[in-house]
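Chemist: In the part that follows, the structures are each spelled out as structure tokens.
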Structure 1
Amino acid sequence: MREKKNPDERKQEIIQVAGELFATNGYKKTQVKDIVQSIGVAQGLFYYYFKSKEEVMAAVAEEYAAEIINEIEKNINECENTGKKIELVFNTFISKAQKENKLFIEIQSADNSIVHTIVQSIIGKKLIPIVVSIIEQGKKNKECNCSNPLISAKFCVFGVFSILDGMGPEEKLQFLFVNRGDIERIVYRIIGLENGGLYESTRSVNGDDK
């Protein structure tokens, strides 16, 4: 006899198990029956909470994005300037992707075109307000010169997504890690940040600039 749980707990359990199976077996190979068998519930219960596998993947991605956002919000007030806040966004995203590499690849996979679009929309909606806030605070502190924070934030977030779209899943994390400094400098220019952040300064001190 399966354990009784309240609706919120059961829905969260489905999301958690689905995420684990997507990471282990891949999104394409994981079926709804695999998810319910792992939990030990009837398939009809899955469809009580989710209309499809795509919808539960969107829920997995939303939780993944929420964890990134929560981590950024928890630490952003400790950053002393705009450059370091931008670095925090990149570092948190990359750290999460490295820690949950297989799930990151499944979420970012261009093969899952419908899910991929949903995922980008979810992450974009959560990240853009944070980047807007960073820019507006930077303007207030006279650290950056940006006439339209919202458009600039969208350009930064969806610009990175657009670059990743042209790559295979395994290339994406490597690209972000290797090219982080260059991406940050482009973001600094878009938002009108006069001075780069810690990563920029470190490259200059080490003589790594081109």
Structure 2
Amino acid sequence: MLVGEHMTSPVITVEPHATVSQARKLMQDHDIRHLPVIEHARLIGIVARSDLNWPSAAKVPPDAMPVAEVMSGNVIAVTPRTTIENAASLMLANKIGALPVVDEEEHVVGILTAADILSVFLEVMGVGSGARRIEIRLPDRPGALAPAVQCIGSLGVNIVSVVSAREQDGWRSLVLRLATDDLEPVLTALADLGVEVVSTGEGDD
């Protein structure tokens, strides 16, 4: 999965000479929390909603303060070809909520936000697909998943998604979304195979 497939585009931007009041209104009008700052069509910074919280005792009113004075100039950006997991790692490591997306000439072509990352996470987890959820526990070794997959496939049940997380004791927890209205045959077959079923869920539970 690449950033270009999940970013918001076109993106609302602001120029450095715009005032804090103008930037705040842009955010309110478009219900957004971040504005890339561009000059001569190139990215030079980013401003977040938290940057625009203006103290009442400030010497310069917000309608006179330029965005250039409050923006983050050392902006971290990605390209449309950056992977989603690398973008998420950048956000987490730098404690930021959005990444401008730029092309080879530093032109802003989109923005990726924490909300976009969460949407990808839900998509990967199969949420919204209507498929039934089942969590199983398997040894953390090569080939451990294959018998369970073959077992489910032999029942004519399609696996919509699989997400795996390593546990600390040499096991893996796997969440599967299965395209079936009846989990009982699957649960019975997995039990006969010796697979531990941790939990099950209805639809998007």
Structure 3
Amino acid sequence: MSLQYLQSLTPGMMLHVEAVTPAGIHDKMKLPLIGMLANEYLLLEYPEAAKWGDKFEVLKEGYDVVVRVLIEGEEGAVMAFKSTIMPTVSRPSKMLVLAYPQQVQKQPLRAEPRLPTRLPARVQCGDNVLQAQLLDLSASGCRVQLADPIKQAEFKGQKISILLESAQQNPLPKLLGVACNQKQENGRWSLGVKLDAKAAPKIEKLFQQMLVKL
């Protein structure tokens, strides 16, 4: 598939790297992307020995790697490509250098794309009611970001109620679902929510009220 998918990669994204030696040894690790030069190479942080152990034997120049990365947002997909290890850079810090891939594959994670929104909302999880913002929405799921920083929280698997707020007089529908994943960014949690199967008519009505055709 087209290499244009690599444009989705940004510095700081976590890449799932699977090293494959000529002897058939597979070793997996997660490494942040530092940057890349189109058609030349990608730069990744070299794995810390304290966290991943000594990777010298599996990250040698010329060895193959398989890289996978989760692309979030309204589309939601897993991107994967094969590459070859180039000479390691040691200054200003040790970095893993990968050859620019020749082919990229992308597998969508959702049956339908999600449309981006910026609607204020209140999220109820158990007895807690939290201010939030609806980031994107489809007939079967959505993503919300909580407004207030929370140090420790366990939302995954919990029932979620989302009450959308509007400056218009027409009330917006209440959405029910289950949190299927959570991610913390800059101290704030974003939740991926699988909506109740009965939510589709409500969402269609919501888009009609927003003057957006579903």
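Chemist: Tell me which structure, out of 1, 2, 3, gives 49, 29, 23 once Cα extents along the principal axes in Å, for residues 85-148 alone is calculated. If you can, show how the numbers build up before the last one.
Modeler: Working: 1: 42, 24, 13; 2: 49, 29, 23; 3: 53, 31, 21.
It traces back to 2.
Chemist: Given a value of -1500 for helix-only ellipticity at 222 nm (-39500 (n - 2.57) for each DSSP H run of 4 or more, over all residues; to 500), point me to the structure among 1, 2, 3 it was derived from. List each step's numbers first, then the result.
Modeler: On the way: 1: -24000; 2: -8000; 3: -1500.
Working through the options, I get structure 3.
Chemist: When distance in nm of label points 7 Å out along Cα→Cβ at positions 93 and 117 is computed for each of 1, 2, 3, which one produces 3.9? Let's see the in-between values first.
Modeler: Values: 1: 2.1; 2: 1.2; 3: 3.9.
Structure of origin is 3.
Chemist: Further question: Compute percent of Cα pairs over 32 Å apart for each of 1, 2, 3 and report the one that scores greatest. Intermediate values should be presented prior to the final figure.
Modeler: Numbers: 1: 26; 2: 40; 3: 34.
Going through 1, 2, 3 one by one, percent of Cα pairs over 32 Å apart is largest in 2.
Values in this text are rule-based calculations from the coordinates and carry no lab data. Source: prediction; values computed, not measured. Cβ atoms are built from the backbone, for glycine too; each structure is taken alone.
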